[in-house]
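Quick note: the coordinates plus some simple rules give every number you see, no bench work behind them. In this text the structure is predicted, and so the values were computed from the model without any measurement. Cβ atoms are built from the backbone, for glycine too; each structure is taken alone.
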Structure P
Amino acid sequence: MKAFLIELKASVLLTAVFVVLLCGAYPLAVWVGAQTLFPSKANGSLIVERDGTVRGSALLAQNFSSEKYFQPRPSAAGTGYDATSSSGTNLGPTSQKLADSIKAAVAAYRTANGLASDTSVPADAVTSSGSGLDPHISIANAELQAPRVAKARGLPLETVRTLIARHTEDRDLGVLGEPGVNVLLLNLALDHFSPAR
């Protein structure tokens with residue numbers, strides 16, 4: 001009985017030590033380190049305007065429906081761009097439903113951007129990402145949307161292309177993925193340059 005009580009005491013004491021270390025000290029150290037070294041990223045990469053208004057996160061797509069804005073990738077997250085319901089369509093390459101939705105999306109994209117019926121449309125313009133919340137579009141997608149946005153805002157096309165170049169992010173670590181344009185940052189830059197009415 002005495003040996004059992006000694007082992008029980010040791011177990012309870014060890015559990016208490018691990019609770020303090022792993023449920024208190026370690027999370028606190030990680031939080032302090034993140035707030036010190038990467039405060040913007042640790043707090044969700046929020047885009048805050050000068051008046052203190054949060055416009056969104058540079059990490060999450062949001063819907064822009066006006067022709068004066070660049071459009072993000074389609075979203076299958078919840079009812080669309082729902083950060084609490086991140087998901088893709090889960091439709092496979094042999095799915096007829098996927099083929100039909102892409103065909104309809106290609107036609108709608110060409111119409112919205114005033115493109116010829118044989119213009120190649122980038123895949124990211126008509127398919128959702130795995131999360132449904134990818135904040136980036138390809139450079140080709142942005143370039144095809146640029147004339148529509150320039151016309152709607154009454155801006156020279158070269159000005160819009162310059163803004164695209166400024167908001168193009170390179171590959172991660174220089175080798176992973178493809179360069180992409182952050183839609184929210186680009187649209188906010190357009191609003192500062194030429195406010196949407």
Structure Q
Amino acid sequence: MELVFASSNEHKVSEIRSIVGEAIHLKSLNDIACVDDIPETGNTFEENAGQKSRYIYDKYHFNCFADDSGLEIDALNAEPGVDSAHYSGSRDFQQNMQLVLNRMDGQKNRTARFRTVISLILNGNEHLFEGSIEGKIMQEQSGSMGFGYDPIFQPDGYEISFAEMDPSEKNRISHRAIAVSKLISFLKTKI
């Protein structure tokens with residue numbers, strides 16, 4: 001089956017490709033020559049993912065899925081949430097992480113989660129899949145692998161951050177992996 005993943009973020013595309021394996025021929029926005037600035041004006045992960053997948057389906061006529069993901073920190077009322085990519089007013093994740101660490105200074109409750117919602121548009125119909133992983137915000141950055149907030153997020157059951165984790169291990173347990181696994185299980189019923 002051929003699907004477009006509505007992302008030009010090569011980190012995400014690579015992560016998803018390693019999760020789906022050979023089951024799906026995955027194309028990125030770069031593969032379909034889409035350089036459009038796709039709207040993400042929703043207030044929820046569901047709305048943003050749906051906007052992106054619907055945009056690609058309507059304009060390019062490909063079955064498509066899109067995700068919206070973010071970090072939700074309990075002590076910050078689920079911030080940065082849908083604003084995760086530009087929390088500091090910038091798309092610079094060093095600035096975003098530093099803002100989180102500054103706002104978390106002195107907080108005892110450091111519980112947080114990464115959450116992903118995938119919107120699949122298959123033959124015009126939308127299907128939603130969600131994944132999340134619980135953990136906590138570390139006191140400082142640790143590790144150089146991964147991307148985004150990975151250096152400050154420690155998943156439950158581990159003593160290391162996502163950025164210290166072997167990529168294959170992270171891809172096995174991540175919020176995105178959980179949502180993609182649900183997506184793949186659904187797609188297998190359609191093949």
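If you line up P, Q by distance in nm of label points 7 Å out along Cα→Cβ at positions 35 and 99, the top spot, with the largest value, goes to P.
Comparison across structures P, Q (criterion: Cα Rg over 2.2 N^0.38 Å, for residues 43-82 alone) gives the highest value for Q.
Here distance in nm of label points 7 Å out along Cα→Cβ at positions 19 and 91 has been calculated and equals 2.1, so which of P, Q was it run on? Structure of origin is Q. Can you spot which of P, Q the value -14000 was calculated from, given it is helix-only ellipticity at 222 nm (-39500 (n - 2.57) for each DSSP H run of 4 or more, over all residues; to 500)? Computing helix-only ellipticity at 222 nm (-39500 (n - 2.57) for each DSSP H run of 4 or more, over all residues; to 500) on every structure in P, Q gives -14000 only for P.
Quick check for you: by mean count of other Cβ atoms within 10 Å over residues 51-58, which of P, Q is greatest?
Q
Structures P, Q were compared on percent of Cα pairs over 30 Å apart, and the highest value belongs to P.
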